[in-house]
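Please treat every number below as a calculation from the coordinates, not as lab data. These figures come from a predicted structure and were not determined experimentally. Cβ atoms are built from the backbone, for glycine too; each structure is taken alone.
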Structure I
Amino acid sequence: MTLDFRSDTVTRPTPAMRAAMASAEVGDDVYGDDPTVNALEAFAAKMLGFEAALFGTSGTQTNLLGLLVNCERGDEAIVGQNWHTYKWEGGGMAVLGSIQPQPLEHAPDGTIPLASIEAAIKPDDAHYARTRLIAMENTTGGRVLPLDYLQAVRSLALQRGLSTHLDGARLFNAAAAVAAGLAESVTRDPGAAIEAAARSICSHFDTVSVCLSKGLGAPVGSLLLGSAESIRKARRWRKMLGGGMRQAGIIAAGGLYALQHHLVRLHDDHALAARLAAGMNAIGQEFATQAGPALQAEPPQTNIVFLRIRDDLAPALAQHLAEQGVQVNGSVGRYGSGMVQRWVTHLDVGPAEVDQALDIMRGFFRP
């Protein structure tokens, strides 16, 4: 049996989602005739407080569309050094949009200090690219950006005449974490609380990209949300990028089902990530030596656990996990110094899978 903790992108559609997709009404989306795509876009825009939305093939595409509608050729976007819009999306903003990225280091909690953002804004001088956009990411490495921080970034952007874009690939994970901290009277309807938290996050951005195929569990697709004019521009850009689809309602139905039925279950993923991290830390302490804990997991805020492995154990442990059918991303340098693995809980991981992974990990130390 394979235990796949590589990413929440590996989820498979549930039987109910497959049924919704199989029965979806379809039309030609390039003509605007696909009723299910139209329903998905209208539903998401209303849910998140925007005038309009656009269905795209991937988060890479909808992020790029967001950058393109906020910037012109020769403009600059302020981004995080390790965020997807800058580091993990093929340089699309520069290659396809002629947008100059200005990457900044972020703090351990995922925030970029406001003073650093302000210092990076270029003066109106022909020697410089024109700073036009601040692009954020939430969650970032599984961490949730605080609402007061997002409000402060938005205030700074408005003061300096800049737009804001959010890579909200895991927006609803962030919203679920925010909702979990609300008073009980608010969270009696957990779905409504997540929606309200998501709207609050989105209120600080001109455009937002939301992935449907990560924690929400749809098989494909992302959304760009913004003003009616921004989405009109994005639709034209999507066509130029080869993103115009025909009977796309078949896949849009999976995304619509996910938004309607899979928000509350994100709390399960977060709880399982906490269970996984606690178990890893218990194993790390049980088999600690003078060199330190064998394993050390950062307490997760959402569904991503970063696990630091003692250097002398890392190669053999990675081989052990692979031989036992545990799939996980990890490398030296990708997530920080030393060997770090990234474990992600998701729709296809339950308590039994987490406990089995912990047993396999423990078996490495007690063969």
Structure II
Amino acid sequence: MAVYIYQLANWPRFSWEAERLASLLAELRHRQGKLLGQMIQLGFPLQAEATLQTLTTEILKSGEIEGELLEREQVRSSVARRLGMDTGGILPADRHIEGVVEMMLDATGRYREPLTDERLFSWHAAMFPTGRSGMHKITVGAWRDNPPHDPMQVVSGPAGREQLHYQAPPSELLPDEMKAFLHWFNAPATIDPVLKAGIVHLWFVTIHPFDDGNGRIARAISELQLCRADETAQRFYSMSAQIRKERNEYYRQLEYTQKGTLDITDWLQWFLQCLNRAIMNAEELFQQVLQKAAFWKKQDKTILNARQVMMINKLLDGFEGKLTSSKWAAITKSSQDTALRDINDLLMKKILTKEVGGGRSTAYVLL
């Protein structure tokens, strides 16, 4: 039977080798400051656009890490509405997506406020509005309550051949465990706030206080702490997007650390490296926002209707699949004839062009 770190005598007194992390932390903080400086120079409208894209990606990828696929347009629409942004063609989102968005925007928008058990309960209830995870009824808006004969376990593999990766603390310990966690989290920081983000992520996942959603809530808490590190609610890089790319290593690091000692240097090193790569990849977002701004500056005298503006923005943001007249009509809720008129007008204005070798249905791309 494995011994987990929460079972060690000096839990939760984490330790780490500061000298092993010093150069990596310095490099990360430099890159972090440089990115924030670049984004500030963009001006408020483009900062808002970058934040919208980042938060949308963060929510989508945090779900994907757990195998949950959310509808991108619904997530983006919900985030935009809550940020007070007019992106055109606002789509209604289902209750679950609204709840996930509400949790993330509460974490980032109210990052200065204390984290409490009631706040966490609200996040959890928002994530599971039906009181179920899939087909299973779960305890919502409260700590899990597992009987001793049925502990909270993380397993994989087919029935009868399951592989146990982790067994969480018994539920009767949760009130004291979470009290200690929240007290430490809300206390004035005595370490670098980025290091603190890595510690709280591991600590919360190790306690595993809810029936479901622990990973997503852990990543939301990390985002809250990274907002404190950046001293802004605006988000320009997505940790979850990078974790999604490195999902197997992420789970391997968690499992290895939870079965090790309270020296968490290896975990913090991986966390900082992953975050560093996330910030490096934000350069792509920076260029995308600049390109979008340049496009609209070039077209500022062009007369376009609301449907055309909405569809061009979708293409600029990275339209999934091929854009056809049928898709145009469905997305804009217009007739096929209206869609063709809109598209032909954009072809005449040299904004769209027909895709080469389109097949049976003609597809269109930005020129």
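For distance in nm of label points 7 Å out along Cα→Cβ at positions 66 and 290, find whichever of I, II sits highest and give me its label. Mind showing how you got there, number by number?
Details: I: 5.1; II: 3.7.
For this comparison of distance in nm of label points 7 Å out along Cα→Cβ at positions 66 and 290, the top structure is I.
Looking at structures I, II, which one was log10 I(q)/I(0) by the Debye sum over Cα atoms at q = 0.17, 0.21 Å⁻¹, for residues 178-273 alone calculated from, given that it came out as -0.90, -1.19?
Numbers: I: -0.90, -1.19; II: -0.77, -1.22.
The structure behind it is I.
Quick check: 3.8 is what I get for distance in nm of label points 7 Å out along Cα→Cβ at positions 106 and 346, calculated from one of I, II. Which structure matches?
It must be structure II, since only it matches.
Once distance in nm of label points 7 Å out along Cα→Cβ at positions 34 and 218 is calculated for every structure in I, II, which label goes with the largest value?
Checked I, II; max of distance in nm of label points 7 Å out along Cα→Cβ at positions 34 and 218 sits with II.
Can you rank I, II by FRET efficiency 1/(1 + (r/R0)^6) of positions 130 and 146 (r between Cβ atoms, R0 = 35 Å, to 0.05) and just name the one with the largest value?
When FRET efficiency 1/(1 + (r/R0)^6) of positions 130 and 146 (r between Cβ atoms, R0 = 35 Å, to 0.05) is computed for each of I, II, structure II gives the biggest number.
Where does the value 29, 55, 16, 0 come from, among I, II, when P(r) over Cα pairs in 20 Å bins from 0, in percent is the thing being computed?
Matching structure: I.
Where does the value -13000 come from, among I, II, when helix-only ellipticity at 222 nm (-39500 (n - 2.57) for each DSSP H run of 4 or more, over all residues; to 500) is the thing being computed?
Traced to structure I.
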